[in-house]
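Okay, got some structures for you below.
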Structure I
Amino acid sequence: MLRAGGLALAALAVAAVGVGVGISGARGAFGALVGVVLVGVFFSASLLVAAGAMRWLTNDVLVPVVLVAYVVKVAALGALAFALADVSALDGGVLAGTVVAGTLLWSAAQIRLVAAGQSTPAARDSHGRGD
């Protein structure tokens, strides 16, 4: 799952930096890169925490815990993006747009894996690989 999200964010980084340069030069490129890094760090951390929690919690407790963690994470990501919007070294609009696009892309990549049945340990074992 980290690989799928990482690939989606890498593609976004290329596109967002290009758009950022077109909008406001180096400030836009820096805003795009910061946005991609923020999304990557937040979502990777939550995947790693969820994987660790799966060892200790039952499914009926795990799902609510992960959902609450997701809501808190998205709120914190949004607050951090708004706080960084006033930093003069980067374009806040490009940063915010990249964070929104990154969040949607990462989520879509994860939904695609779940829909394909590649997100569970059993699925990884049967396919011989894990994402």
Structure II
Amino acid sequence: MKNIKYILIISIISLHAFAQAPANWTVKSANFQYTMTMTLVANIDFAEFRDTADCVAAFVGTTCVGIAKPQYVTSLNRFISYLTVYGNSSGSVVNFMVYKNSANTVIGISKTLAFSINGNYGNLNAPYVL
């Protein structure tokens, strides 16, 4: 019985240790002319993400145009993501998805933004909340 418990525990730890964001969440920045930046926090079910293995990604259609992981900011005691979103023209609808490492799951975000050349959303004192 103890061996089964140990195997189960090791399996769970291994699953989380090797879990990662979907492989198609990559950005080919050379394909884009412009950027906009976001300083943000991902907040799902009234809880901010607090795991540096979590990810937030931006998409235009099915194309990934930005990806970032949260970083702990000591002075704020908060995890902040610095997201660069790439695009070729203003007005494209940017959708967001987050990867929650602890649950090994992808969550779609209902909030969208219009891509704005050289736009900036959020800052350390007032991050954009997804």
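None of the figures in this text is laboratory data; all of them are computed from the coordinates on show. Since this is a predicted model, take the numbers as computed values, not measurements. Cβ atoms are built from the backbone, for glycine too; each structure is taken alone.
Upon calculation of distance in nm of label points 7 Å out along Cα→Cβ at positions 27 and 115 from the atomic coordinates, which of the structures I, II produces 3.9?
Answer by label: I.
Turning to a different aspect of this structure: Taking Cα extents along the principal axes in Å, for residues 67-106 alone from the coordinates of each of I, II, which one would give 36, 28, 10?
Of the options listed, only II reproduces it.
Looking at structures I, II, which one was relative contact order in percent (Cα under 8 Å, 6 or more apart) calculated from, given that it came out as 30? The partial results should precede the final answer.
Numbers: I: 37; II: 30.
Computed on structure II.
From I, II, which structure was helix-only ellipticity at 222 nm (-39500 (n - 2.57) for each DSSP H run of 4 or more, over all residues; to 500) = -28500 calculated on?
Label of the originating structure: I.
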